[in-house]
Each structure stands twice: as structure tokens, then as C-alpha cells.
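**Q** Several structures are given next for inspection.
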Structure P
Amino acid sequence: MTQPWYFEVDEYGTIGEADDTGPEVNSDVYEDIDVKGLQAPEDIIAEVDQYDELRERFQERCAEEVEEIETRLEDSKLSSARRKKLEERRDRMQDPDDGWQAWVESGGKRGVAGFRTLIREWLAEDVDWSQSDSWPSGWAGQDRAMSFFQDMDGKMLDALGVVIVEGDHPGSTYFAAELRGEMKV
């Protein structure tokens, strides 16, 4: 038997999941990231590129790797062939927006495990609430409640006194199910 799903209504009529405290770590927001399913560099790139925060983390780590390459290039004992390879790798990775993709590609299949670890570590970190506008939909109890009520037909919503609000004014990002009337029993 499944557990009942409880909702709360705030003072404005907005319906949300009862006792929803919100996400604590990134994996609470990014529930759809399947780290085990990432088997190739292309998989890593496709997954990371979907999420601004995770892409930013990869861009930061790529920039750190470029700095490490720069340090290695200062070694006067490097062979000319090795120096050339490092310079080419650095040059591909220097683009601040897309260099991280070259970094992932340069790791090849052998680098996938390290990139998966980087994603797992990021998923375990505390959420950055300043990034919440870029989070995928469905992370908040209010979103989950809205999805629940959107699946109901109009007669049932009318009987419950629930209205689906998709933007309360032009350009609004407010989407919710609201209790606007008394429930009819």
C-alpha cells in the first residue's frame, strides 16, 4: 500500500507538500542525474551541459587544469614533443565557455571515472540557493503539488476549489496550484 500524500496551504492559498523543508544538497535538486549511466566522455559532456551549476564546476576545474599545464610548461627539461602536446592540450582547454568539453574529451574513456567522481562530489555538496532560478523544475514541494493537481480533470479541481496558476502576470515565473475556494464534499 502506498503512503498518503499530504499537502499544506499557506496563507496565500498556495498548495505545497506538507513538511517540505526544501533541498539540502545538490542531489536533492538534481535527482535525474544518473552518474552510473555515464560511460563515455560524450555522456559526461551531454549530462553536464544540461545544468548551469554543474557546468560552472567543470569550467572551474578545467581552468585549474590549464594552470597546472602552464606550470608544467615552465619546466625547461620538457622534450619538444611533450611541450608541443601540452601546449596543444592547453590551447584546446582555454576557452572559458567550452574548454571544459575539450578537457573531458582529452581524458578519454580512462578519464570517465574521475569525472564521475567529480559529479558525485558536487551532488553531495550543500545547495547554493543563489542558483535556484537555474534549477530544474520539480525540486520544490510547491512544484510537486502543482504537478499532482495538473493531472486532475477540471471538474475535480472545481470541486476541490483548486486553481492552477501559470504565471500571475506577463513574464512571471510563479507557477502553483492554489486553493481559492472551499472544498465541496
Structure Q
Amino acid sequence: MLTTYDIDAVRRFADEVRSQRLECSDEGTFCSDFDQYIHCLATVCEQWLDALENWVYAVFRGRVEFDPAVEHCFKANLKSAAGDARPHVEHGREVESECHSLARLNDLDRSVRRIDSLLKYWISPQRSVTPAARVPINDAAEKEIVEQLQKLVPLPTEWEPSDKRQLRLFRNPPTT
């Protein structure tokens, strides 16, 4: 699993997943081995989708900077994973009645369709922009903000929000 998203880390992840993919075997007793092969391909596709989702959220939340090389690496490997899996999904549909149960075939099909959709409608991730500052502020600005907050008059002790949803949260604040 990726812990950082610099291009070297993503390439190492790609190598790990690629070696896992190469270990997928589609030889032997047809149905049982084909089922294992489908399982392996589904796992590889899901790993790529999970890694992509984590990277997108990391960029969105400002934890990592967007890097076009990392994006290119993700897109190329997603395309490759889906390209490897697509013919096996089609073949799996043809032999499904003979094999009775290809447990992860639907998962693999769903992953391939999701990858195809992501690649077709690709939007590069961007850092979130909100009304609040998302950049570190200097010491003088922080000091001024703290002073202004300390000057605010506290709410009366019996005050409660008039909105029912806000009131519910006010009385039972989330623990997270």
C-alpha cells in the first residue's frame, strides 16, 4: 500500500502490483484455476483503484502536491490493468455456466468498468479551495486572530440554536 505519492513511491507500487499480476496463473484445471486467475486480476484492479482514490484525496486535502508524472503513472497502470482483465471478463461470462461459480467475476467486471469510466472522464485532482485559509499563516496574523477571538463576547449560557439540526448537534456534539 502506498504511504507517500511521489513518483518513485508510485513506481515502486506499480512494480509490486505488476509482479503480483505476473504471479497470476491461468493454467491447470480450467475452472478452479480460471477462478483463481479472476480473483487475482480483481485484486490487482482493486489495488490500483484504492491507491488512486487515496492519492486523489491526498491531493484534494493538500497532503501532497499534484504531480503530472504521478498522474501519468496511475493512468498508464490503470489502463494496463483493465486491458489485461477485460478479455478475461468476457471469457468468464462465456464459461460462467460451465464453471458454476466464478466468485470474483462480477467484482472484476465492476472494477474494469470503473477504470474505463475513470479514464474516459478523467479529471486531474486539485487541491480543495474553501473560504478558510488552507495555507500556513504568519505569526503576526495568528496573534491578531487570537486577540480578536478573545475579545468576542461569550454566548449566554441558556442560548441554543433555533435550527433543529444545529440544535441536535449542539446538544450532542460528534465525538470525532
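**Q** Of the structures P, Q, report the one carrying the highest value of relative contact order in percent (Cα under 8 Å, 6 or more apart).
**A** When relative contact order in percent (Cα under 8 Å, 6 or more apart) is computed for each of P, Q, structure P gives the biggest number.
**Q** Match the computed value -0.51, -0.73, -1.08 of log10 I(q)/I(0) by the Debye sum over Cα atoms at q = 0.09, 0.12, 0.17 Å⁻¹ to one of the structures P, Q, and report its label.
**A** Going through each structure in turn, the value belongs to P.
**Q** Assign the value -0.37, calculated as log10 I(q)/I(0) by the Debye sum over Cα atoms at q = 0.14 Å⁻¹, for residues 39-86 alone, to the correct structure from P, Q.
**A** For log10 I(q)/I(0) by the Debye sum over Cα atoms at q = 0.14 Å⁻¹, for residues 39-86 alone, the value -0.37 is produced by structure Q.
**Q** Computing distance in nm of label points 7 Å out along Cα→Cβ at positions 47 and 119 gives 0.2 for which of P, Q?
**A** Details: P: 0.2; Q: 1.8.
Checking each candidate, the match is P.
**Q** A value of 14.0 was computed for Kirkwood radius over Cα pairs in Å, for residues 111-150 alone; which of P, Q is the source structure?
**A** Source structure: Q.
**Q** Shifting gears a bit: Out of P, Q, choose the structure whose coordinates give distance in nm of label points 7 Å out along Cα→Cβ at positions 95 and 143 equal to 2.9 when calculated.
**A** Attributed to the structure labelled P.
**Q** Which of the displayed structures (P, Q) returns the greatest value of distance in nm of label points 7 Å out along Cα→Cβ at positions 71 and 159 on calculation?
**A** P
**Q** Name the one structure among P, Q that distance in nm of label points 7 Å out along Cα→Cβ at positions 15 and 167 of 2.3 was derived from.
**A** Of the structures listed, the value fits P.
**Q** Taking -15500 as the value of helix-only ellipticity at 222 nm (-39500 (n - 2.57) for each DSSP H run of 4 or more, over all residues; to 500) derived from one of the structures shown (P, Q), identify that structure. Intermediate results must be reported in sequence, preceding the final value.
**A** Working: P: -15500; Q: -23000.
This value belongs to structure P.
Every number in this text was worked out from the coordinates using simple rules, so none of it is lab data. Not measured: the values here are computed from a predicted model. Cβ atoms are built from the backbone, for glycine too; each structure is taken alone.
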